[in-house]
Every structure is written in structure tokens, then in C-alpha cells.
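Asks: Each structure below is given as C-alpha cells.
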Structure P
Amino acid sequence: MSVQATEPLSIQNYLILVVGPTAVGKTDLCLNLAKKFNTEIISCDSRQFYKETNLGTAKPTNSELEQVKHHFINTLSIEESYDVKRFEKEVIELLDQLFQEKSAVIMTGGSGLFADAVVNGLDEMPELDPRFREEVIHEYESKGLEFLQSEVLKIDPEYYELVDRNNPQRLMRAIEVFRGTGKPFSSFRVKQKADRNFKTIKIGLEREREELYQRIDLRMDQMIAAGLFEEAESLFEKRNLNALQTVGYQEIFGFMEGKYDREEAIRLLKRNSRRYAKRQLTWFRKDTEIRWFNPKDENGILEYLSSQMGE
């Protein structure tokens with residue numbers, strides 16, 4: 001069951017949600033917005049929760065974190081299990097506190113599922129016999145990630161277009177739900193919006209595709225120069241943890257396992273990051289409430305926010 005707001009709706013409370021693909025420029029914009037609104041930033045990027053993963057998840061730098069208070073960055077160990085339901089609960093509790101002093105709070109990230117949980121609440125998922133989960137885990141262990149990907153594509157092509165296809169937990173969940181109910185996972189993602197004690201204003205950031213892809217490639221080069229391969233090597237023994245089933249680590253783990261050379265690993269890092277960005281955009285573009293801007297158009301964004309806040 002979704003977490004309900006504890007106070008009646010107040011037009012004084014605004015959650016400014018800034019979304020968009022990786023490397024589009026969310027961090028810089030949100031820092032500027034947070035300073036203008038004298039507020040704090042909540043990360044809804046599920047890859048940035050973990051303390052041990054820094055370079056591979058493109059977290060804000062220490063300098064950026066010092067400029068504005070951030071929440072849900074470096075809050076967990078990769079050894080800990082964490083899910084979107086717990087995130088929803090903790091963010092709603094935090095917002096209740098922040099709105100006592102702030103009229104607006106900024107939330108940003110590229111994880112559409114986590115952002116949606118805070119804004120709209122979570123779908124009610126069916127209770128399933130544990131044997132379905134056990135069967136899927138066994139198949140994953142014996143047949144690998146490609147089996148999960150092909151299975152989800154077959155049973156739920158709509159969800160396949162949106163899901164992080166390198167995340168076995170999400171793929172297994174989709175298969176488990178289908179086998180347990182006979183219905184695709186995506187069919188359970190049509191819900192009644194939860195009551196919230198704030199109004200959400202949604203900002204989407206976009207750039208021309210070639211410019212975005214160039215930024216992704218450049219950032220990957222910078223991450224590699226800063227020690228991405230070395231960071232992945234330090235995490236190699238824990239590579240099967242769910243927190244590491246993501247673009248930025250899986251490609252390097254494959255290199256370390258001898259599947260291909262370093263040059264191929266770098267090619268895959270860039271290619272898969274571009275594909276990840278495309279899936280993020282596919283997810284966010286389904287939301288007609290998002291108003292899209294180029295990150296450089298800060299004045300246009302501020303004017304839009306002012307109009308939505310009735311100022």
C-alpha cells in the first residue's frame with residue numbers, strides 16, 4: 001500500500017522534480033535552483049544510494065555536495081537490500097519534515113520508477129507463491145542474464161522497453177509476476193494516484209541526440225581517467241550483488257573475467273550508457289505532465305516554475 005500524506009493538501013508545498021537522461025545536465029541545474037529557492041535536493045537516482053559506487057554512478061562531486069544539502073546519496077552499503085517501497089516511505093517522511101521550513105524541495109534523478117513512487121504512489125502488487133521466485137532465480141543462475149531479457153521481451157514487451165535490462169532483479173520480478181498471475185507486470189502499473197500534501201512540478205531536461213551522446217562519451221572518458229576501472233576492480237568480488245548490476249560496472253567486470261579486452265570494454269561502456277539514456281527518455285516521455293527544456297534555458301525554467309507556483 002502506498003504511503004499517504006499526513007497533512008491536508010497545501011498549495012504552499014511544491015516538489016520540483018527534475019528528470020532526464022544520464023549526462024544531460026541535471027546536477028548543475030538543480031544546484032542553481034536549490035540556491036535560488038534556498039532549499040535542499042533529494043536524489044531519486046537509485047544508482048547513487050550506495051557509498052561504494054562513486055565514479056560508475058556519476059554522483060555529484062564532494063564540492064557540489066557541500067554547496068547544497070543532498071539526501072539519499074551515499075546512504076547505503078551495496079551489501080544492503082533496498083527497494084522502491086522503502087524509498088517512497090522514507091522520502092514522504094523527509095518531505096513532511098522539509099516542508100515545515102521550505103516551501104519548495106527539489107528532487108532529481110534518472111530512475112523513473114523511484115520518482116514515480118514519490119509523486120504518485122506505488123501499485124498494489126499481488127502476493128505470490130515464493131516458488132515462482134525460486135524458479136526464476138534458479139533459471140537465472142543456470143541460463144544467465146540473456147535468458148531473463150529474452151523472457152521479459154516475450155511476455156511483456158511494454159515493460160521490456162522501460163526496464164533496466166542489465167538489472168536481473170527487475171527482470172526476475174517481471175517474470176515472477178507473469179508466472180504467478182498470468183498477467184504482464186506492466187498491467188499492474190496502472191494505478192490510482194496517491195494523495196500527497198504537495199504539488200509536483202515536473203521539469204524534463206533534453207538535448208539534441210548527438211550532443212547528448214557526445215556528452216555521455218566525454219563523461220565516460222573522464223570517469224575512466226579518474227579511475228573507473230580501478231573502482232570496479234575493488235568491487236569485483238561482490239559483482240553479483242544487485243547494486244552492481246548496472247551500466248558502468250558490468251562492462252568492466254566482463255573485461256576482468258577475460259571475455260574481451262579493455263578497448264572493447266570502453267566501447268561497451270559508451271554504447272550501453274547511450275542505450276540507458278534512450279530507455280530513460282522512453283520512460284519519461286510517457287509522462288505528459290513533464291515540461292521539457294534545454295538545461296541552458298534556466299530563465300525559461302524559472303519562469304515556468306513561477307507560473308506554476310502562482311507567483
Structure Q
Amino acid sequence: MSERLRGTAEMTAAMVISGTIGWFVVMSGRPVLDVVFWRCVFGAATLLVVCAAMGLLRGKWPLRILGLAALGGVAIVLNWLLLFAAYSRASIGVATVVYNTQPFMLVGLGALLLRERVTGAQLAWLALAFAGMLLIVEGKPAAATASGDYLGGILLALAAAFFYALAAIVARRLAGTPPHLIALVQVCVGILMLAPFADLAHPPSGGGQWTLLATVGVVHTGLMYILLYGALQRLPTHLAGALSFIYPIAAVLVDLLAFGHPLQGLQIAGAAGVLLAAAAMNLGWSLPGRPRRRIAPARACD
């Protein structure tokens with residue numbers, strides 16, 4: 001198998017795995033904070049074994065690198081908490097599509113914190129994504145109108161995208177640091193953050209809940225990161241960016257097949273606008289008549 005084909009298979013598998021996490025989160029029946037805590041516990045155990053096998057635990061980290069990795073961990077854990085909380089309010093599919101606005105968050109933070117230049121094409125794609133967001137908000141189903149949580153779910157997903165972009169900004173400062181080790185630090189930070197608030201007095205009951213939570217930690221965290229990082233080492237940027245859109249499509253299909261939540265007409269149009277704009281950002285599409293400019297994609301995954 002060629003390196004490109006293997007990378008494509010790894011990226012596809014990682015995005016499909018990411019797209020199914022909402023089902024496990026909802027079916028666990030646990031509060032979001034507990035789900036994220038156990039995700040960090042099982043994820044840390046998995047990544048610890050992987051890092052030890054790869055020989056990444058030898059030596060010492062400079063305090064600056066450790067501090068940045070921990071800061072990124074805080075952002076990632078907040079991202080998980082917010083996104084998982086959005087599932088029950090705006091549905092898994094809608095929340096995931098909205099979450100994929102994070103390339104625009106990254107561009108905004110890059111301009112604000114790193115003084116990166118924002119192009120006219122980026123502003124145009126941002127306008128398209130914003131229009132798509134308005135359609136998604138207007139296309140809320142009747143059940144969501146009655147519950148009053150739909151808009152709250154969208155805002156939670158947007159906040160999750162912001163913290164993902166913040167973690168990506170921090171990761172830029174960690175270039176050259178093994179990504180598996182960064183992920184291990186992040187989930188360990190999550191354990192320390194959430195342990196005082198997790199309901200440890202009432203742990204998951206029965207083999208079913210433990211299996212669901214262990215899967216979120218081992219498969220959706222440990223295995224998914226291993227596949228993702230392996231793919232990113234083998235694939236060109238444009239192909240990795242294109243394959244990353246398997247994630248929201250998989251989430252929408254899971255939401256439809258498992259919970260019977262189809263997107264409404266306006267939601268479909270809005271989702272198409274958001275994903276098209278995000279694809280344009282990730283793949284560096286330019287406006288008609290202008291030279292193409294490619295930027296490194298920010299890949300959103302749970």
C-alpha cells in the first residue's frame with residue numbers, strides 16, 4: 001500500500017470515528033461533564049501506552065513547552081464540554097455542522113493575536129458561512145422552537161469552535177513536539193480540571209455505560225488521534241483538508257439513522273453554505289479572477 005493510499009484510509013477512518021462520537025455521548029446517558037472526564041481518563045490510559053511504546057516519555061520537557069501544551073489542553077477540554085452540551089439542544093448533525101465554522105475562528109484569532117493578514121477571499125467565504133448560519137437558525141424544527149434550546153445549542157457549538165481554534169493557535173507554538181505527547185498532556189489536564197466536578201460518588205452503572213464511555217476514550221480519543229496524526233504525516237494538505245469533511249457528513253447521517261433527526265430545508269441550505277465556505281478556506285479557494293492562495297487547514301474533530 002502506498003503512503004498516500006494509507007494516509008487516505010487513516011484520515012477517512014479518523015473522520016468517520018469522529019462523526020459517530022455524538023451517538024456514544026448521547027447514549028451514555030451521563031452528564032456532559034462526566035462524559036468528558038471519563039473520556040480523558042480512558043484517553044490518557046490509551047495515549048500513555050502509545051507514547052511509551054513510541055519512546056516519547058524519555059527526557060524532560062522545557063517548562064514553556066509544557067505550559068503551552070497544558071494551555072492547549074484547557075482549550076480542548078472546554079471545546080469538548082461545549083460541543084457535547086450542544087448535541088442535546090441543536091441535534092448532533094446541526095451542532096457538528098456549526099462546529100465546522102472553526103476555520104473562520106482560526107483566521108480571526110490569527111489576525112488578532114498573530115497579526116496575520118486577512119484576504120478579501122477569506123472575508124467572502126466568511127460572509128457565506130454567516131449566511132449559512134442564519135439559514136440554520138431560521139430552519140429550526142418545531143420541536144426545537146418549543147424547547148427553546150435550539151439557539152442555545154448553536155451558540156454552544158460556536159463557542160466550541162472558538163476554543164478549538166484557540167487550541168490550534170497554541171499548537172502552532174508547539175511545532176516539532178510529538179503530537180501524541182501533546183494529546184496525552186491535554187487529556188491529563190482534562191482529568192485535573194474535571195475531577196473536582198465529576199460525579200465520582202455515582203460512577204457509571206452497568207457494563208453498557210462503561211463500554212460507551214471507554215469507547216469514547218479509547219477509540220474516539222486514543223485511536224482517532226493515532227489515525228489522524230498518521231494521516232497528516234502522509235497526505236498533502238489539500239487532500240487532508242478535503243477528507244476532513246467526511247466528519248460532519250458522517251455526523252449528520254448518524255443523527256438521521258440513529259435518532260431520526262433529518263435536516264430541514266433551510267438547515268440543508270445553511271449547512272451546504274457553511275461546509276462550502278469551510279472547504280474553500282481549508283483548500284485555499286480564491287474568488288473568481290484572483291490567484292489561488294492555499295492556507296493550512298484547521299481540522300475540526302471531536
Structure R
Amino acid sequence: MIDKLEMFIALARARHFGRAAEVCGVTQPSLSAAIKQLEEHMGVQLVFRGSRYQGLTPEGQRVLERAQGIVAEARALRDEMRSVKKGLAGNLRIGVIPTALPVVAQLTTPFTQRHPAVSVTILSRTSAEILDGIERLELEAGITYLDNEPLGRVLRQPLYVEFYRLVCAPGTQLAARAQVEWAELGGLPLCLLTGDMQNRRIINQHLAEAGVRAEPAVESNSTIALMAHVATGHWVSILPKALADLFARSGAVKAVPIVAPEAEHLVGLIAAQRDPPTPLIVALMEEARRIAE
């Protein structure tokens with residue numbers, strides 16, 4: 001039954017029989033047969049079908065919600081029994097907000113050294129995508145903001161406090177400054193992250209509090225694209241300190257502290273709240289606590 005529920009969840013994610021079968025490592029006829037058997041067992045139709053996948057029925061949506069919890073518990077039990085027999089092993093999928101990518105290695109490097117049989121997949125995601133991915137079992141954990149938007153029922157462990165920097169090209173007038181204030185950023189040729197990024201919403205908030213309206217002429221969900229614009233000398237950007245310092249080390253840009261006030265936000269590790277949590281999550285949270293001390 002568990003394997004059929006996993007195929008059903010994969011189909012709901014992929015919204016395509018062929019792609020779901022590929023994810024599950026089975027043939028498309030095998031996956032279709034498993035879904036049909038699940039429907040017969042439940043006594044309801046779960047999937048609208050025509051010549052192709054057409055979505056879940058209302059009953060299918062209800063089954064999906066319960067199936068995710070059942071599969072999560074089954075995976076947790078399997079991981080626990082495997083860790084008892086062989087020690088920690090497996091793959092951890094961690095969603096990370098783009099602005100935290102420069103610091104994720106501080107967590108994953110000591111963790112994988114301590115547990116060499118565990119591999120880690122790091123995926124760049126927005127804060128909303130991280131929460132959704134954890135709920136849908138597509139991610140085991142995430143690194144995101146802890147103090148800005150509701151996180152719901154999740155485990156959480158603070159990692160670091162985020163501060164902000166104005167990023168500009170060397171040789172420009174602002175590059176020579178020791179610091180700047182939020183109120184001074186009005187009228188500058190800004191290039192910023194897109195509005196779906198929580199970091200952008202934070203920046204909008206601090207600019208608004210300083211009486212400045214955020215009106216960037218260039219937006220991107222890629223920090224590489226932002227830095228390419230800044231390096232031309234025609235643009236400036238606002239980024240968290242860790243990310244700004246990473247780019248500044250190359251010498252292509254300068255990172256100037258933004259003060260008055262110096263804004264700060266808490267970034268940390270989150271995972272699904274399960275009782276008990278999986279051994280992998282317990283170990284990851286312990287590592288996060290060590291590096292946060």
C-alpha cells in the first residue's frame with residue numbers, strides 16, 4: 001500500500017503519468033495500474049483521466065493530504081530502523097533561500113563529515129516554496145527566515161542574524177563611504193530581487209520605514225544577474241551581508257554597511273514537526289545548534 005501511495009503522491013506532483021513513472025523508477029503502465037488498484041481499494045475515483053492526466057478529483061485531493069502524512073511516517077520509521085542497523089545514511093534535500101546560499105556550507109560540511117553515508121542536495125527556493133516543499137515531502141528541511149512570515153508547525157533552529165549592505169561598483173562615489181543610511185537610498189538606480197522573494201519584501205519594508213519607495217529599474221530572481229548589473233557601474237543593489245561579502249571578495253563590487261537603523265533578521269533551519277523526528281533531522285538540527293553557538 002505504501003508504494004502505491006508514493007506513486008499517487010508522485011503523480012499529483014508531476015501532473016503527468018510518464019514523468020511520475022520516471023520519478024518512481026517504474027513503467028507508465030505499472031504506475032497506472034497501481035493508481036487503479038489504489039482507487040479500487042479506496043472505492044473512489046482519485047484521478048480525472050482522459051487521453052492524459054487531468055487532475056485530482058475532490059476525493060483524490062483528500063486522499064493526497066492523508067497520504068502525505070502516512071508516507072512521511074513510513075519513511076521516518078524506515079529511516080529510524082536503517083539508522084539502528086547501519087547508522088545514518090540516505091539523502092537530505094534542503095531548500096535554501098537564495099540569500100542564505102553562501103552560508104549553507106557551514107552547516108552541510110561538518111554534517112556530512114560527521115555522517116559520511118549521508119548525501120545532501122541543496123536547492124535554491126523561495127521561503128514559500130520551502131514551506132510547500134516540506135509539506136509535500138519534496139524537501140526534508142529548509143533554511144529560511146524565522147521572524148518575518150508565519151511558518152506554521154515546524155521544527156526550527158536559529159543559525160545566524162542577517163544584516164544588510166549596499167552593493168556598488170568600485171570607484172563610484174558610494175564605494176568610498178564607510179556606511180550609508182536607508183533614507184539615503186531614494187533615487188538611486190536600484191536593481192533588486194523580485195517581489196516573490198522574502199528578502200525583497202524585507203528590503204521594501206526597511207526602505208518604506210525610512211520614507212523611501214523601492215522602484216528598481218531592474219529585478220531578477222538571480223543574485224548573479226544583479227551583480228552583473230552592479231559591476232557595470234550603472235546600478236546598485238541591496239543584499240544581506242553574507243552574500244554581499246561573498247561577491248565583494250572578488251573585487252568586482254564593494255559592500256557598504258546600511259545603518260540608521262541597522263536592520264537585522266533571524267535566519268534558521270526548519271523541518272517538518274513529527275513525533276518523533278527522523279534520525280537524519282535530529283542529527284541535522286544538532287549540527288545546526290553546534291554552529292549557532
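Asks: In terms of FRET efficiency 1/(1 + (r/R0)^6) of positions 49 and 113 (r between Cβ atoms, R0 = 41 Å, to 0.05), which of structures P, Q, R is highest? Don't jump to the answer; show the numbers that get you there.
Replies: Numbers: P: 1.00; Q: 0.70; R: 0.25.
Top value of FRET efficiency 1/(1 + (r/R0)^6) of positions 49 and 113 (r between Cβ atoms, R0 = 41 Å, to 0.05), among P, Q, R, belongs to structure P.
Asks: Tell me which structure, out of P, Q, R, gives 41 once relative contact order in percent (Cα under 8 Å, 6 or more apart) is calculated.
Replies: Details: P: 28; Q: 41; R: 22.
This value belongs to structure Q.
Computed from the coordinates by the stated procedures, all read-outs in this text should not be read as laboratory data. Quick caveat, the model's predicted, so the values are computed rather than measured. Cβ atoms are built from the backbone, for glycine too; each structure is taken alone.
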